[in-house]
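In structure tokens below, several structures.
Each value in this text was obtained by applying a stated rule to the coordinates, not by laboratory testing. Fair warning: this is a prediction, and the values are worked out from it, not measured in the lab. Cβ atoms are built from the backbone, for glycine too; each structure is taken alone.
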Structure 1
Amino acid sequence: MGETSQRGTRVVLVGHCGPDAFMLRRAVEQAVPGVAVGANTEEKALWETPADLLLVNRVLDGWYEDESGLRLIGEAARRGVPALLISNYADAQEAAVAAGGKPGFGKTEVRSEKASRAIRGALGLDD
């Protein structure tokens with residue numbers, strides 16, 4: 001995996017609790033050095049600042065229209081923003097891809113090469 005800095009690239013963590021957001025932030029920064037990582041817990045603010053990638057929780061914490069990250073992934077796809085579902089459930093991953101998302105990964109895989117490849121691939125940084 002290359003160590004190319006991606007300044008100007010913005011990844012947004014959507015609907016994650018504090019500990020999960022911390023863990024995901026570290027994974028993104030490891031996969032893509034120099035990337036800006038933000039967190040969002042409110043749907044009305046989500047689309048105000050452009051994002052290059054959303055990492056969406058399966059069950060959203062915070063203030064969203066509904067609890068399903070799948071609906072939000074579909075909205076991201078309609079807006080042309082790649083999104084990955086963060087879930088350990090294979091059926092949820094399949095539903096996210098069917099909704100227009102990119103193949104994601106589970107919380108148990110956050111520190112894995114699979115997660116790094118998924119993040120880099122969704123950003124178009126395939127090695």
Structure 2
Amino acid sequence: MRFMMFMIPNISENDWMPDPEAVAAMTKYNEELTKAGVLLALDGLHPSTNGARVSFPGGKATVTDGPFSEAKEVIGGYWLIDVKSKDEAVEWAKRAPCADGPVIEVRQVFEIEDFPPEVQRAAGR
């Protein structure tokens with residue numbers, strides 16, 4: 001089962017540069033994920049001030065450049081892990097070196113087998 005773990009730090013868009021101690025602790029955590037054989041991918045993300053959103057009102061693509069004033073939370077990065085259960089994914093999230101404030105959201109990734117047969121066929125399966 002694949003899970004995304006989203007890092008939601010307790011920082012503003014203006015304070016997005018991590019301190020060296022936090023990076024060292026997170027690097028150690030990432031090495032543990034790698035050694036356990038569960039890590040598929042990970043990355044930190046630039047702030048939304050450098051991003052864009054594409055919406056489709058009336059079916060027409062509309063681009064809005066960041067920052068996004070309606071955003072209440074910043075996604076600082078993610079891990080993609082492959083584990084046996086949601087409980088195992090949550091256990092990995094609990095081990096992250098996050099002191100006083102950051103949140104890690106754990107979400108299962110859909111696999112084609114999770115969909116009904118008609119959806120699988122529509123996807124070419």
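The table for this structure:
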{"quantity": "Highest-scoring label, criterion being distance in nm of label points 7 Å out along Cα→Cβ at positions 95 and 111, among 1, 2", "calculated": "1"}
{"quantity": "Source structure (of 1, 2) for semi-axes √(5λ) of the Cα gyration tensor in Å, computed value 20, 16, 14", "calculated": "1"}
{"quantity": "Of the structures 1, 2, the one that 19, 32, 26, 20, 3 was derived from, the read-out being P(r) over Cα pairs in 10 Å bins from 0, in percent, for residues 31-86 alone", "calculated": "2"}
{"quantity": "Entry that produces 23 once relative contact order in percent (Cα under 8 Å, 6 or more apart) is calculated, selected from 1, 2", "calculated": "1"}
{"quantity": "Identity of the structure behind -10500 (criterion: helix-only ellipticity at 222 nm (-39500 (n - 2.57) for each DSSP H run of 4 or more, over all residues; to 500), calculated), options 1, 2", "calculated": "1"}
